[in-house]
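These are the structures in question, set out in turn.
The numbers here are math on the coordinates, done by the rules we state, and not lab data. Remember, predicted model here, so these are calculated numbers, not experimental data. Cβ atoms are built from the backbone, for glycine too; each structure is taken alone.
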Structure I
Amino acid sequence: MEHDIFTLMEAAIESMQSYIEQGYVLATGLSGGKDSTCAMVLMLEAVRRAKSRSPDVRHYVISADTTIDNPTTSNFLHSLLEEVTLFVEETGLPVEVHVTQPSLASQFVVQTIGRGTLVRTPENGVRNGKRVRACADSYKVRPIGRLRTLLEQKANAAGVRETISVIGNRLDESQSRGRAMIERDEKADMATRQASGTLTLSPLRDWTVDNVWTMLACLAEPASMPFPSPLSSSTVTRLSDIYRAGNGGVCGVVMGESGTRAACGSRFGCVFCGMVSNDRSLENMMQEEEYAHLKPLNDFRNYLLAVQWDMSRRELVGRTLSDAGYTRIQADTYNFSERVNMLKMILSIDANERDRAEAHSADMASGLIPDNEENRELCDPQFEFVTPQQLVAIDFFLSKHHYAPHAFPALAVWHDVNVLGRRYPVPPLEAKPKAEIVLHGWYPVGQYDRDAPALGLRDFDAEQWNGYLHPERPGRYARTTGGEQTVYFEEASQFEVDAEAACVFVTCSYDTAFMLDNQNREAIESARFWLNEGFVKLPVGMAQRYQDMAKRGQYFARLAQRRNLTPAELDAHLVACGISDGEHQVLLCREGPQLDLFAEAA
């Protein structure tokens, strides 16, 4: 068996080595799974053998952090990347390790809780008759694409040939994966051009799952390897333990020359993924004491699926403004109340995990549980799904919502959970059946100036004081690309939040006195604050879109105030006083594109 696996390994290494010696750059994506790990190890060995002939060509190990991966696999991946980085430095290999994340506005908690975007499921993931995964596009494809573009530019500047993506795909992973690989003409010994124009190489194309585990078993015994391994035996053993736990404890992978290796098909991904009805690997893992802390994450995922067709949790105010000055009244994104409920639950999950880690550490220190490697790892919190940076981003978006009752709405929830100590468990719910999304009509708003004119992000107090408080700024005023005056703001290539400043503000400045002082301030004031103080930077050229979003929220907040309506009463008013779709069509002089205020925020 070992002879066979060594033959397969040598064939894969030889193929990649030949491309390196021709001047190509190799880049492999590392997910922390068994297949990508094997592909990465083989690529590093090819780089090592070709180093003397191509010492100046740099190659890349790339990983995507979605920010909501299964915490166990995510933590393992980061430790794996550290080990690979150390190996590369010690051996002097011309390899760089890079980790990419989705843009802040596209990260799950910001996108779902801050912006109200519905969780992607098979029901809402169909476009033009084809199933699409917008979440995968946002969380992995685009971030890796941006990084790949930068690395290719770097390679071109160095005068080397183009980049070949080394991927760990195998034909026997599944029938659908095999068909897709054949359609893309993926090969193990020859780089092929894909529809996107990129070159790909699949060195594990014809490997079986047993081949993969056999190679990993060899990596677990360094003495049996024909070349230096970048991975320690404990790392490989840890990988097999994770697969065993995800497979219900029956994976049958035993590391060692005389061990047996059984097929282990566990698949791990985003811990809140709604594209599958049940996350079997997560459900299997949390049955074991070592992974019991993952249960609340599965509960939250199930909650998201249960409420997807509950129209009472949806926003009625439309995101588009028609040419006639009307907005659609129809269930769309999650409403403000639901977003706040989600934030309460996920912040409670984070807080409970910190409490669990502290109690576990105390138990180990007092001798109630053994002092071993597994327990030492569990003395630290295993995840944090809402960081201070993400919390500020969420607060910025919620502050522009018409039902936000006061300034800093998201930070008030954080204070409630982390300072006052309240906890909000995930309720078990029965999933509601798929429902028809009814168009209730169109409501007149003009340009958000008809009955309750809105200023959006303009801040008169800031205009008065900025000249004194911030004399270094080029001016006291800022204008959008549409010419509207707003509070001062700075721009970046993408939506950004200063992570360090956010952490200091959330954990130090935002105390109980600050919270109470802002209970009577208009919600939009905190959105202006984040911009004026430089915590939040807007994407270049997108200020008008954010101004329109702010005006929309402020308009309906003022409308409710003017008519003395509660949120429920305002929703009822919008439904009762709108015009029909037919009447709206008559008002439109011509059909044309409508402004989508909540299109992807870069």
Structure II
Amino acid sequence: MKFNLQARHAPSALRVLCLAAISAVSGTAVARAALDPVLITGTRFADEADAQPIGISVITAEQIRRGGYTTINEAVMRQLGVAGRLDLNGGGEYALDLRGFGSTSDNNMAIVVDGIRISEGDLGGTRLAGIPIETVERIEVLRGSSAVLYGEGATAGAIVITTKAGRGVARADQAQVYAAGGTQGRRELRGAATVNAGDFSFDLAAQRRLADNHRDNFASAVSGVSLAAQWQLDQLRVVARHAADSLATGLPGALSTAQYAADPSQASSLTDHGRIDARRSTLTAEYKGGDWELAFDLGTRHKELRSINGGFPFDYDVDASTAGVRARHVGRIASLRNQLRFGIDHARWERDVLPTGLPDVQRNRGIYVKDELTLANGSSLSAGLRREQVDKDANTFAGPASVSDGINAWEIGAVHPVTAQTQVYARWGTSFRLPNADELSNAGLRPQTSRDLELGTRWRGSDSRFEARIYRSRLSDEIGFDGATFQNVNFERTRRAGLEFEASHVLNASVDLRAAGALRRSRFDAGANAGRDIPLAARRNASVGASWQFLPQHHLGADLVYTGTQFPTAANSCRMEAATTLDLRYAWRLPKLELSLAMANAADRQYTTQAFGCAAGQVTAIYPEPGRAVLASARMSF
């Protein structure tokens, strides 16, 4: 099936979605009470998700535990059907791609932990698998431009992670220990605890994960620790956190077409290896008084990478700092509820490439304001504006390079309740990014800008949810890698367009069902590659899941994940085939103990999500995905 969503089809497609949802409500569920509101923090203050003119998906700690997910990446891919590409390192890391940006996906979305952005300023990617999964309270995926609130490089959206300490609610003393072992040399130990002492609470979590993994020279060792201290009074909350994680891994390299066909577990290099050590410290203070909420965020990060890649060393250190002040006022304009939020962000990112020690430096200074007005009929109108000054300096092989610009992002949106359970929404705005430290090796690159449109509908019943949205982003001067010239360039015109949906249904007291997916097209609209797909951007992605309590205390879960075809190069001269994988998990849940047995890729499907070349019409430079893997685990709660 070919997919080619044009912008001119948007209004009719939205009408079909709305009519389908309204019909479902009137035919089966109009008399049912809606589910409890879903609260989110990705808007930089706690809000109801249904009040926002944007597609928002939420994964809770309970869903993570029930699914047996061991990393944030795994939870997002299997729960929401988000495309992921296997990282070149071990340790369970995947590059998440919200809206088909391929190899630059990380530079086109914001990664936020407890309100503080941790996105990197190069092409190295933001590592999420090192965050102890036991610390995660919820994962919010905001699809579509988040530039007004988060600034540069948020065209595709944002992934917002809230830890249990960051949630800001009272919790009972508790502790848990998790141990697991399985095939491919997998061994894992995790622990977490919360201790309360009057107005103070303390959270501690740690993990250690060892694996031989599915290829030669791909063994990895992951460790991480997280500490948080919280002081909370009626109106004031202060949280201090520190986290550290490390990854040691072999680097097996890419395989040729013949090597992949003969033995996908082999390595093209038996000596390359790498190590990443990172630590983060943050301080957050929040005050609530009357109609006002005020917050101050401060964060520092340090990362060290040491590696031998292709037989040559590649080492660097990264130091980053962020500071921000944000405020929200909820009041009235005449008889209408009005919510005004504004803030100032400052960030500095510096990378020292060794042994030269010459720094690459990035500075971002932004100010934003967003207002939301709720009308008497329940509709809401919103508008936001951000002004950001971006300055970047890099030391490249050709000498020093720099870029500096003051740039704006804006958005307007509306949400309208059609019935008590059904809403429609629309949003239009702009977003931007400038070349990062690696891309500055090619001088004269212009800022990338995008005009972003999204239309959607959502329905909430007593035991069901459904949401669908269509989107289009028209990009000018998109920054990417040109495989023909081996340079980072500004493409003439590119486009992202698609349809996304999510649905969940509680069939009965024993069975839960869910599904999520996307039909999308990421393409060049002009230039030598006009009409072709953006490399490494799958046209279709989907996830279907089920949870069945077939006996008291006995649970069976299944995740079926589909990854569509994609092209490794802009020439589209060869194709990476689609793949469907099945993950199964059985759990025996007692009051204090859970025993489980999980099988990933149960059908032992051989496929790849990461490849970089074509030769004689065949995919080459391949990084294979893992085959079947079995994991047995035990979790004890205290």
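Numbers at a glance
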| read-out | value |
| --- | --- |
| Which entry (I, II) yields the derived value 122 for volume of the Cα convex hull per residue in Å³, for residues 157-236 alone | II |
| Given -1500 for helix-only ellipticity at 222 nm (-39500 (n - 2.57) for each DSSP H run of 4 or more, over all residues; to 500), calculated: source structure among I, II | II |
| Structure with the greatest value (metric FRET efficiency 1/(1 + (r/R0)^6) of positions 213 and 501 (r between Cβ atoms, R0 = 30 Å, to 0.05), set I, II) | II |
| With log10 I(q)/I(0) by the Debye sum over Cα atoms at q = 0.16 Å⁻¹, for residues 317-492 alone derived as -1.06, matching label from I, II | II |
| Among I, II, structure where P(r) over Cα pairs in 20 Å bins from 0, in percent as derived comes to 19, 56, 24, 1 | II |
| Structure (I, II) behind the derived value 121 of volume of the Cα convex hull per residue in Å³, for residues 45-92 alone | II |
| Structure with the greatest value (metric distance in nm of label points 7 Å out along Cα→Cβ at positions 325 and 565, set I, II) | II |
